[in-house]
Structure P
Amino acid sequence: MASTRRFIIEADGGSRGNPGPAGYGAALRDGDTGELLAEAAEYIGVATNNVAEYRGLIAGLRAARAIDPEATVEVRMDSKLVVEQMSGRWKIKHPDMRPLAAEAQGIFPPGRVRYQWMPRAQNKHADRLANEAMDASQAGRQWVAKPLPQPTATPVLSEPLPEVPAAPVGWGAADLGTPTTLVLLRHGETALTPEKRFSGSGGGDPELSERGRAQADLVAAALAARGTVQAVVSSPLLRCRQTAQATADRLGLEVRIEEGLRETDFGAFEGLTFAEAKERFPVELDAWLASADTAPPGGESFATVAHRVAAARDKLLARYAGRTVLVVSHVTPVKTLVRLALGAPPESMFRMELSAASFSAIQYYADGNASLRLLNDTAHLR
C-alpha cells in the first residue's frame with residue numbers, strides 16, 4: 001500500500017493600507033524533497049491583511065488538493081492570527097474571517113492539515129508572490145505564474161501517473177487557463193419590486209428603497225469577505241449604480257458604466273403589473289410572450305436586448321480577461337447572459353427565478369465556452 005503523500009504550503013497575504021490594495025501568495029512544496037510544485041498569487045482588490053492571508057491559505061490548500069486530495073498538509077505562515085484560529089486555539093470573532101476559515105477547513109478532511117507559525121523572514125517566497133500580484137495589478141496586468149524550475153532529482157512515485165483525457169468545460173480535466181468570471185448581481189429592491197411591476201429603461205428611473213439599500217450593504221459585506229472582485233461594472237440606471245457603489249466603496253474600486261447592461265424597454269407595459277398588462281394589452285402581451293422577436297408597444301424585443309447584452313459581454317471579456325468582475329444589472333440582462341452561456345432557447349428565461357440582490361456567476365474560458373457556476377444565490381441576504 002502506497003504511503004500518504006505529504007505537502008508543505010507557505011502562504012502569505014498583504015495589504016498596502018490595511019485595508020488597502022491587497023494580494024496573496026502561496027507556494028506548494030513536496031514535504032519530503034522540498035521540490036516546488038506550484039505557485040499561486042492574485043490581486044484581490046481592497047482588503048485587510050487578514051483577509052489576504054486567509055485567501056493565500058485557501059489558494060495553497062486548493063493547489064495541494066488538486067494534486068493529491070489524499071495527502072497530508074503542513075501549512076507554514078507568519079500570521080499568528082491565522083495559525084492560531086485554524087488550529088482551533090483562538091476564536092474567530094471577526095465576521096469577515098468566519099466564511100474564509102470555513103472555506104479553508106472544508107478543502108481537506110479534519111486532521112489532514114496542521115498549522116505552524118514561522119518568522120516573517122522565513123516566509124519570503126509567499127511574500128514575494130503576494131507583492132508580485134499587487135505590483136502587476138498596479139501596472140494594469142494580471143499576475144502570471146512563471147515556469148517552475150526542473151527538479152534536481154526525479155521524484156519517486158508509488159505508481160505511474162495516469163493519463164488524463166481532455167474533458168468538457170466544467171468537468172475539471174481540461175486546463176484552459178484562468179477564466180474570466182462575471183459575478184452577476186441583480187440590483188436591490190425599489191418601491192416597484194415587491195409589487196412586481198414592469199420596471200425597465202423606458203419608464204421612470206426609481207432609486208433603491210430602504211430595503212434595497214440594506215440589501216446593497218449586505219452584498220458589499222459578502223463580497224468584501226470573499227475578496228475576489230477586481231472590478232465593478234453597472235447598468236446606467238440609478239438602482240444599479242446605487243447597488244454597485246456600495247460594493248465599490250467597500251472595495252476601493254470605481255464603478256464603470258456599461259450602457260448595454262440596461263434593462264429592457266418595456267414600452268406600454270412600464271409601471272404595470274402582469275395582471276394589469278394582461279387586462280389592457282391582452283393581444284400584445286400574448287404576442288410578446290410567444291416570440292423573442294416581438295416587442296411590447298413602443299418597447300424592445302428580447303432579441304434586441306440579447307444582441308446588445310451579448311455585445312456588452314464581449315466588451316467585458318476583452319477588457320477584463322482572466323479577472324473577476326462584479327456586473328450589476330437587471331432581470332432581463334442577467335437571465336440573457338445565463339441563457340446564452342447555457343445555449344438555451346429564449347423561452348428559458350420565463351423559467352428562471354431571479355430575486356432582488358441575488359448573485360449568479362458565469363466563467364468564460366479561452367476556447368469560447370462558458371460555465372454557469374451559480375444562479376439566484378441569496379444566502380448573503382439571510
Structure Q
Amino acid sequence: MKQNILIIASLANSLPHFRGDFITKLVQQGYNVYAAAPDVSEKVSESLSKLGSTYIPFKLERTGLNPIKDFKSILQLKDIIVKNNIDLVFPYTIKPVVYGSIAANMAKTPTISLITGLGFTFSGASKKAKFLQNISKALYRYSLRKNKMVIFQNKDDLQLFLDHKILSSPENTAIVNGSGVNLERYPYVPSKVNGQKVKFVIVARLIKEKGIQLFLEAATKLKKQYPLSEFHVIGGLADSPSAIKLEVLENLHQSGTIVFHGSRNDVPEFLKDMHVFVLPTFYREGVPRSILEALSMGMPIITTDTPGCRETVVQEKNGFLIPPKQLNPLVEACRYFIEHPAMVAQMGEKSRQLAEQKFDVNIINSQLVEKIDMVLKSQTK
C-alpha cells in the first residue's frame with residue numbers, strides 16, 4: 001500500500017518551481033504526494049497535478065504574527081493530515097515548519113523539517129530583528145522537539161540551532177547542499193567575452209539585504225571607468241521597508257549605468273547571454289538557488305563569505321567570496337573580470353563542474369528521499 005507524504009509550503013509557486021523535481025522523485029519512488037500551500041493559482045494547481053501530486057489549499061498569513069489566525073492554520077493543517085491519512089509531513093520555510101510540525105505532532109504523524117535559510121530574522125541587528133529572532137527561536141524550539149529529523153542546507157545554520165539550544169543535539173539532523181539545480185534545465189553555456197564588454201548580472205528580490213544597493217553602487221563606480229561593461233538587474237519590486245525604490249532603478253537605467261529588466265520568467269534563456277553572476281547578499285541564505293542556476297550554466301560567481309553562499313565558491317577557482325556590506329571588495333572582484341576577460345570562461349567551467357559534483361538536483365533529492373524512507377521504515381518496526 002502506498003504511503004502518503006504531505007509537503008507544506010508558504011508560497012504556492014515554490015512547489016512546482018523549487019520542489020518540482022523532488023515531487024517527481026517521490027512519485028517515482030511510489031509515494032502519494034500531497035502539496036499544501038495558501039493562495040494557489042489555477043496554473044500552479046495544474047502544474048502540481050502534472051507532476052503527479054494532489055494540491056490541498058490552507059490559509060496562512062505569510063508574514064507577521066497573529067495568534068488567532070496562526071492557530072487556525074495549525075488546526076487546518078491537522079485536519080488535512082488526519083483526513084488524508086498522511087504518513088509523513090515535510091514542511092519547509094519558517095511558518096510551515098513551525099505550524100506544520102505542531103499540527104503533525106497533534107495528529108501523531110512523523111515530521112521531517114527542511115530549514116531553507118534563516119532570512120531577515122537572523123540577519124538583522126535592529127531591535128525589531130532581535131525581537132523576531134527571540135520569538136522565532138522559541139517557536140522553532142517548541143515545534144521541532146518531536147521532529148524525527150531536521151535537515152539543513154548548510155552547516156552554519158545547524159550550528160546556530162545548536163548554539164542557541166533550539167536543538168539539544170545534532171542527533172537526527174542532516175545537511176544537504178541546498179535545493180539542488182536541474183543541470184538540464186540550466187545547461188552549460190561557455191562564456192564568450194568581447195574585450196572589456198563583461199556583462200554582470202544580479203537576480204534577486206530587490207531589497208538591501210540581498211546586496212542590490214551595493215551592486216548599484218559598484219555599477220555606478222565601474223561604468224565610469226569601463227563604459228563597455230554592463231550591469232544587469234533582474235528582480236521584482238519588493239513590499240519591504242528595505243526595498244529599493246523603482247525611481248532609483250529607473251534613473252540608473254535611463255543614465256545607462258544599469259540595465260533594469262524587472263521580473264522575468266525566462267531566466268535560463270536570459271543567463272545564456274550573461275558572463276558573471278553577482279549576489280553580494282547579507283541575508284541569511286540556505287544556499288541561494290539563483291547562484292546554483294548560475295553555477296550550472298557555467299558562470300563565475302561573486303558572492304559574500306556568509307552562510308549558504310560560501311558553499312558555492314572555491315575562492316579564485318570559480319569566483320570570489322567577498323566580505324558582506326563592503327563596496328570596495330565587490331568593485332575589485334568585478335574589475336578583475338573586466339581586466340582579465342579570459343578568466344570568465346575558465347572560472348565558469350569550474351562553476352559547472354562544482355554544480356555537477358555537489359549541487360545536482362538528482363543527488364540532493366536522492367538524499368532527501370533516503371531520509372524519508374529511513375524515517376518511515378523506523379515507524380513500521
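What follows draws every value from the coordinates through simple rules; no lab data is involved. No experiment lies behind these values; they were computed from the predicted model shown. Cβ atoms are built from the backbone, for glycine too; each structure is taken alone.
Listed values, structure above:
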read-out: Answer label among P, Q for the case where mean count of other Cβ atoms within 10 Å over residues 19-26, calculated from the coordinates, equals 26.0; value: P
read-out: Comparison of P, Q - label where distance in nm of label points 7 Å out along Cα→Cβ at positions 35 and 227 is highest; value: Q
read-out: Origin of the derived value 2.5 (distance in nm of label points 7 Å out along Cα→Cβ at positions 11 and 323; candidates P, Q); value: P
read-out: Entry that produces -10500 once helix-only ellipticity at 222 nm (-39500 (n - 2.57) for each DSSP H run of 4 or more, over all residues; to 500) is calculated, selected from P, Q; value: P
read-out: Structure with the greatest value (metric mean projected area of the Cα convex hull in nm², for residues 115-274 alone, set P, Q); value: P
read-out: With Kirkwood radius over Cα pairs in Å derived as 22.7, matching label from P, Q; value: P
read-out: Which entry (P, Q) yields the derived value 25.8 for mean count of other Cβ atoms within 10 Å over residues 299-306; value: Q
